[in-house]
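**Q** Presented below are the structures under discussion, each in the form of structure tokens.
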Structure I
Amino acid sequence: MLAELLAHPSVEEVCELRGTFGFMAFHGGGLEEATDIIAQHAAEATGSSYYGIHQPASLKWHVPSHRIDPQHSETLSDFLNHVDTVITIHGFGRQGFFTSLLLGGRNRGLATHVAKHLRTALPAYNVVDDLGRIPSDLAGQHMDNPVNRVRNYGVQIELPPRVRGASPLWWDWEGPHLTPHTQSLIDGLVRAVHTWNSSQRSTEPDAQ
């Protein structure tokens, strides 16, 4: 499925290798709107690497996360070998969760850390990092999910339309900048990554 998607002439595979912390948006472009924009902005601001698959809005081809397999993409394989920790950005819409941000993935320490910063940045939203409160199909626990394919695993963040600027709340938003909620989300992610990276460096043997 991934190879077929990447072979589509209107699909763009993007990889920007920088630091060993990474952001991903492999359901980006017109599929899960603004996820690639959020991930790229946060990656650039933190010196992190970025991998995304950007689709046109007309395509809407959803390859399940556990089928995003590096065997079918040398670019994806290079990215996953380069980074050791990732945050994957996804979009979802589900009744009862329209103001909820769900933090799944297998790096639960990072999930708790990111959740703290997002609660500060977005006090009007419910930031959920308790796996018991996240629907199992949105929890990012499958080992073949790219969020869990790197050495330290990572955090899968599911974002509702409102925080991505894709809900009726923003129909009269003329820009040119991102909506305030989206920018606050990015700011929270940037602070989370900066402080996480600093805390990891302070525990390295040569920092003692």
Structure II
Amino acid sequence: MLKLHFAPNSRAGRIVWLLEELQLPYDINKMSFHPKDLKSDEHRARHPLGRVPVLEDGDVSIFESGAIVDYILERHKNGGLKPAVNDPRFPAYLQWFHYCEGMVMPPVNTVVVHTILLPEDRRDATVLGQAQRLLTKALEPVDDALAGKDYLIGDFSGADIMLGHACFMANRIGSVSDGMTNLKAYVARIAARPAFHKAITLA
């Protein structure tokens, strides 16, 4: 049985979403997004930095959401969510799968830190503005890529689990402009998926 160590409002939501999409059985250890849980000795034994998600599968323990998504698709159940290497969609799948953490999530993280996590007297308006502009630039190619498509490579895939979740979060913090009509519609399609709804509302 797969076991997921989870905290709300984190990348661990991606893994719940994937497990629900694939209808894989799993146990979940729900923790609060607070140092008393995440920085505990018990959890640091699972993740040296005290972060989530962490997936346990028998003797295997693995962290990093992208690595976990790939692990589940390769070892447990692809469900058509990862194209074969010789599939013409495979290069785009890889690109958007990794674009998430490379280009979108770094400025998302900075925006969240300087609007929510830090006390007001420690927030930096200059840093926040730079991150917001960078996030807008990072989202523009995604909006362009979605023209005429429901999902990033056409069909729903693991790339949507990664980047789609990030786009949803970017929209939630007000960083997807109304002019990005393809991206707005994409976020709405993702939010309407029952598996995503369960993942994002899990507390």
Structure III
Amino acid sequence: MLPDYPSVKQKINSLLRRYLKEEVFRHSPILKEIRQTVQHEGREGTFGDVDGRERPIEYKKVATGYSLTRDEMRRPDFQLILSKFAAMAETFAEGQSRMLFDTVSEAAESVGNVVDAKGKLTKEAFLELMRKMQLDFNPKTGEPQRPTMVLHPDTLAKIKDDLKSWEKDPEFVAALSAVEQQKRLDWRDRESSRRLAD
């Protein structure tokens, strides 16, 4: 009978799970910015939205796996296993990202909080986007906590020069500053009307 090393297996399992999670974040960095909660049991859950309504969580499945041939099992190669985990991470990142963007799109469209740039991001469309967005500020420094923009690499390449020129346009900078100032006032109103939890 071969010896069993449960503590070693547990440690390897823990390290591989951590590697998988880090690879998912490497493939889709925006997922790292979202708070995660592990639900250890049960098949149902609810969450509260910003309006104070409780909604059911719709669980969606993202699944993948890996396999080793008999030959690969006979000649263990840790780099091969890591490459299989990296491929799994890519599948997870793609599936989770797609779910995230579908959910955000659905939520934004349901309340009419959408800006159609008609295929080209202009200064006016960007300002309208900022006006529709809720912005929070750091309570200690007062600095805005700007949202992350997610763009396809091809889109970013097309508008990169435009974005740099906008920063040099005093009219655009003033308009953006005015939007930010209004968002700061809105944030102060939200913060002053917050109720402490019982």
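Derivation of every value follows stated rules applied to the coordinates shown; laboratory data play no part. Predicted model only: the values in this text are computed from it and were never measured. Cβ atoms are built from the backbone, for glycine too; each structure is taken alone.
**Q** Which structure, out of I, II, III, was semi-axes √(5λ) of the Cα gyration tensor in Å calculated from, if the result is 25, 25, 14?
**A** The value was obtained from structure II.
**Q** Further question: FRET efficiency 1/(1 + (r/R0)^6) of positions 84 and 140 (r between Cβ atoms, R0 = 30 Å, to 0.05) was computed and gave 0.10; which structure, I, II, III, did it come from?
**A** III
**Q** With helix-only ellipticity at 222 nm (-39500 (n - 2.57) for each DSSP H run of 4 or more, over all residues; to 500) coming out at -9500, pick the structure among I, II, III it was computed from.
**A** I
**Q** In addition: -0.36, -0.86, -1.27 is what came out when log10 I(q)/I(0) by the Debye sum over Cα atoms at q = 0.12, 0.20, 0.26 Å⁻¹, for residues 100-179 alone was calculated for one structure; which of I, II, III is it?
**A** Going through each structure in turn, the value belongs to II.
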